1. Supply the structure label, taken from 1, 2, corresponding to distance in nm of label points 7 Å out along Cα→Cβ at positions 88 and 112 with the calculated value 4.5.
2. From which structure (1, 2) was mean projected area of the Cα convex hull in nm² calculated, if the value obtained is 13.4?
3. Compare distance in nm of label points 7 Å out along Cα→Cβ at positions 144 and 224 across structures 1, 2 and report the one with the greatest value.
4. Out of 1, 2, choose the structure whose coordinates give Cα Rg over 2.2 N^0.38 Å, for residues 152-207 alone equal to 1.17 when calculated.
5. Ranked by relative contact order in percent (Cα under 8 Å, 6 or more apart), which of 1, 2 sits at the highest value?
6. Assign the value -12000, calculated as helix-only ellipticity at 222 nm (-39500 (n - 2.57) for each DSSP H run of 4 or more, over all residues; to 500), to the correct structure from 1, 2.
7. Between 1, 2, which one scores greatest on distance in nm of label points 7 Å out along Cα→Cβ at positions 64 and 120?
Structure 1
Amino acid sequence: MDELLANPAFQAAVAPFFVALVAGFLLKYAGWYWAGLAVMLGFYASVSLVTGFEFTPLTSTRKVVLLGMIAVAVGLALDLFTPKRQYLLPLLAIAGAAALLWVIWPPLMRMEGQAFWMYAAGGIAYVAWLMLSLEGLRSRALRADAATLMLSLGTGIAALIGASALLGQLASALAAALGAFLLLSVMKKTLPVGFVIMLPVTLLGGLIGISGLVYAKLPWYSLPILALIPLLARIPLPKRLPLWGQALALVAATAPAAAGAIYVAWKIAGAPPI
């Protein structure tokens, strides 16, 4: 059993998928947005196996894990008391920028001149874009599911290739949990997507991507390609497609961006360290 729990594939794929699947199946009967918590339960089941919940010393990866927890609580609060959109979007952008700067501040302070502004401004723009553009898909559940799934999968594999096995595992675990949520949406009925899932998923996707760039060898070219996913998820679909057909079509539409980011990382960084 210990050998199974220590297996990276089990930690990053099997465990989060089945935890999210079971939790989502149970929580969907509660209605509202509760089923979305299944994704984060699956993700943090993986975290418990990969890194545990020790937060001292507070490394960059532990900051990402902690921020994901905070985002779940904030997302739940936003679902309960949604502010007006003209206030919501600036708040999301500011929160994403603050979170990113906290995660990458140590290496950022060692940079000078153009490098400092490129990483700071570019990182903030990337995280803010993901959070704001994917928030716009919140009312279209299957599109949101497919987009976040491909974003997490592309980020995870690209980060792994970029010499960060830990970041790759975390993003892959998020993708596995989102895959379970998408499967439930297709099998039963489209499960509603609230801030409780979109806020932590988009924030984690952005933070892991930028962390792979700053702390590992993830090429920056991968991130603009991943940033295309929210646009590809808006592709029009035939109205008569069944749920499973819509899900497959949306995954197929967003997969090229994830594959492109992985390919670029492979070309620049070489084979993954496995």
Structure 2
Amino acid sequence: MSSKKQVQPHAFNLPLVGVETHAHLDFPEFAEDLDQVLRRAAQTGIAWIGNIFLSPDAYQTHAPLLSQKTGLFFTLGVHPHEAVTVNEDVLADMEQLFREDDNLRAVGEIGLDFYRHRSPPDVQIKAFQNQLALTRDLELPVVIHSREAEEETLRILQDMGFKGRQLLWHCFGGSPDLAAKILAQGWHVSIPGTVTFPNNTNLREAVTKIPLSRMVLETDCPFLTPHPFRGKRNEPARMAYTAAEIAKLKGEGLEKIWTECAATAEKFFSLPA
């Protein structure tokens, strides 16, 4: 079916309270139409967007512009793909930026990615541990990236005493069993647009078991575009389709999913009311 026949995001008539917790608006894909992207997000009912900076350099390059936009908050962390870049200087730069900018609400996304192996596993582990130590020192929430490395990620987090801390498992795509392990640690789970894919049975089942008090929404844009726009550039407005699918899976009203996940995100990131 053509996307032209699909309900457009603004037609869901959602209240202006939504929180999109994970976007990469500093990526080149948004260089030409950022203001239009932000306008469509607001029209869809998104009040806050979390922009994820993947290095101190990315923050220093793009934060001045993004800081001028309303409704944006930031996180900062070195992605496991770039773990080879993490050294004492980078960690010191990160610490300084966090102490200078109150709009940096969490450390992340940080973690392990044993799927692409763009940095050696031992280097990833060390960079992850060093950034977790910084998170602990700063007393901030942390946003976790874990791909094909779930058990190792859980082990490191437990070894470093993160049980009960403010932790968000970004782009959750795992089984109900993995979700249960994360929830048992007192952590939160972020659901991306891949929940709209009919063959994503593990995630779709897991969503039915995750309470809204521990669930937030994200796009990870420009990636992971939900159905019916799969294959096109993702953007914050399309988070409405993710919320609509979760509502169907849980047998709940769409507005309830939208507002309660937003409330969970607001509390997690300490966003202004």
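The numbers here are math on the coordinates, done by the rules we state, and not lab data. Since the structure is predicted, the reported quantities are computational estimates derived from the model, not experimental observations. Cβ atoms are built from the backbone, for glycine too; each structure is taken alone.
1. Numbers: 1: 4.5; 2: 2.7.
It was calculated from structure 1.
2. Working: 1: 14.6; 2: 13.4.
Structure of origin is 2.
3. Working: 1: 3.0; 2: 1.5.
Biggest value here belongs to 1.
4. Traced to structure 2.
5. Working: 1: 27; 2: 20.
Checked 1, 2; max of relative contact order in percent (Cα under 8 Å, 6 or more apart) sits with 1.
6. On the way: 1: -24500; 2: -12000.
Of the structures listed, the value fits 2.
7. Values: 1: 2.2; 2: 3.8.
Looking at the calculated values, the largest one is 2.
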